[in-house]
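So, here's a batch of structures to check.
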Structure P
Amino acid sequence: MTLTSDPVRAAGLVAREIRRGTRDGRPTKIAIARRRYAAERPDVWDALTNAERIPRWFLPISGDLVVGGHYQLEGNASGVVERCTEPESFAVTWEFNGQVSWVQVHLGETDGDTTLELVHEAHVDPDLWAQFGPGAVGIGWDLALLGLAQHLAGAALDPAEGAAWPLSPDGTRFVRLAGEGWAQAAIADGDDPEQARAAATRTVAFYTTAPEEAPEG
C-alpha cells in the first residue's frame, strides 16, 4: 500500500504559515501547519494522544502522556507535556539534538470535520535558516499529517514503508510540493524569494536522498 496516489492533492491540503515571535527575550520562528480531516474531533484527539495509536501513523512513543509527564519518540524528539485541554489542545516541549523548541496542537470542529493546527516555535540559528529554511521542520510535519490522515481513514501503515516513502516517485513529488509551500510561507513572512527557494531545494534534497547518498554541506 502506498501512502497516497495523489501527492499534488495531499500536499495542497496543508495551509502553511511562518510568523516571528520571541521567547526568553530571544527571537523565534514559528511554523504553522493547518489541515482539515473528515473525522470527528474525539477520534482525532485520541489518535494524537493515545500511546497505542500514535505509532500507527507517527513513531513509537514511551513515557507518561499526562501534564508534567515526559515522553520519548523512538529515534526522535523527547519532551515534557506542558498543557492539555481535552479535546481542544495540548502543548509539549520538543527536545532534539540538544535544542529545545515548543509544539502546540489545536483542534477545531467544522461541519462534523476536524481542523488541526500545529504550531512549532523555535530559536533558530540564522545560518541554518538561510541554508534550509522552514522546510527543515515543516516537511517532517507535512509527512506526519499525511500519515495521520491515512490512519484516520482506516489504512494500516507499515512504519518502514512510511519512512521510505519520500524516496518513491510519489513521495518525492509530495516532498517537493511541501517544500515549495514552506518557501512561499517564508517569502510571505519577508524572506528573500531567491534565498527561500534555494533553501527549499536543499531541504527537499535532504528528504528525498537515500542516507548513503545524502549530499554534503
Structure Q
Amino acid sequence: MKLYVIPGTCAVVPHTALEWADADYELELLDHDSVKSEAYLRINPQGAVPSIVDGATIITQNIATQVYIDACYPDAHIFGKNDSPAEKGQLMHWLAFLNADLHKAFAPLFGPEGFIEDESAQQQLKAKAKENIAHLLRLPNEQLGKQDYLTGSKTTADIYLYITLTWAKKFEIDLSKYNNLNGFIKRIEADEGLTAVIEQQGLEKIESL
C-alpha cells in the first residue's frame, strides 16, 4: 500500500490511521506542483491528496481512504470502538462536519484568488472566512468540554480536528475564548502515531493555539 500526501494537509489523517494500524505502507511526499504532474493525475485526476494505491486499487478522498484503511485493518479501530448505530452515527457526523463544513471553510484562506480577483475584496473575504471558521469551531469546543475526544474515544475524527487547528493557528484565527481546544491539542499531540506522522512529514507540533 502506498499513501500520497502533501505535508500538513488533511492527508495527515489517513497517514496517522496507517500508523495506528501498524500497516506495511510506503509514503510518497508530494508538493503543490507534483500533484498536478501527468504521472500523479493518472492516480488522482483531481490533483489532490490523499490518495492510496494498493495493488490495482486506487482510493482517493479523505473519508474514503479512512474507510479503506479501516476495512483493511479492522483490529486497529481507527474509528474507535463505536459499535452501536448511535455511536457510528456520531462518528460519521463529526467526520462529515470536519470534511464538508470546517475543511471547506478554509478554502478562501488558502486560495482567495480563486474566489475573487480584487485584492482589497480578498482581504474582506479572508476576514469573513476567519469569522466563519471560528463560529464552526465552537461546536467541537463544546463537545470537548464534555469529554476528552469528539466521540469519547480517540478516532481519526480527532486527527482531522487537530490538523484544522494547525491551520487556524497558521492563519492567526482568534480562538482564545474556546477554552477546551488547548487541552485537546496537548492530549492528541501525545499520541505516538500522530507524533510519528509529524516527524515523517517534517512538521512541528503546535502545542497550543
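Taking distance in nm of label points 7 Å out along Cα→Cβ at positions 98 and 138 as the criterion, the highest value among P, Q goes to P. Computing helix-only ellipticity at 222 nm (-39500 (n - 2.57) for each DSSP H run of 4 or more, over all residues; to 500) gives -14000 for which of P, Q? It must be structure Q, since only it matches. Sorting P, Q by distance in nm of label points 7 Å out along Cα→Cβ at positions 10 and 26 from high to low puts P first, with the largest value.
Between structures P, Q, where is mean projected area of the Cα convex hull in nm², for residues 18-89 alone highest? Evaluating mean projected area of the Cα convex hull in nm², for residues 18-89 alone on every structure, the highest lands on P.
For structures P, Q, which has the highest computed value of distance in nm of label points 7 Å out along Cα→Cβ at positions 114 and 130? Once distance in nm of label points 7 Å out along Cα→Cβ at positions 114 and 130 is tallied for P, Q, the winner is P. Assign the value 3.9, calculated as distance in nm of label points 7 Å out along Cα→Cβ at positions 82 and 154, to the correct structure from P, Q. Working through the options, I get structure P.
None of the figures in this text is laboratory data; all of them are computed from the coordinates on show. Every value quoted in this text rests on a predicted model; they were computed, and no experiment measured them. Cβ atoms are built from the backbone, for glycine too; each structure is taken alone.
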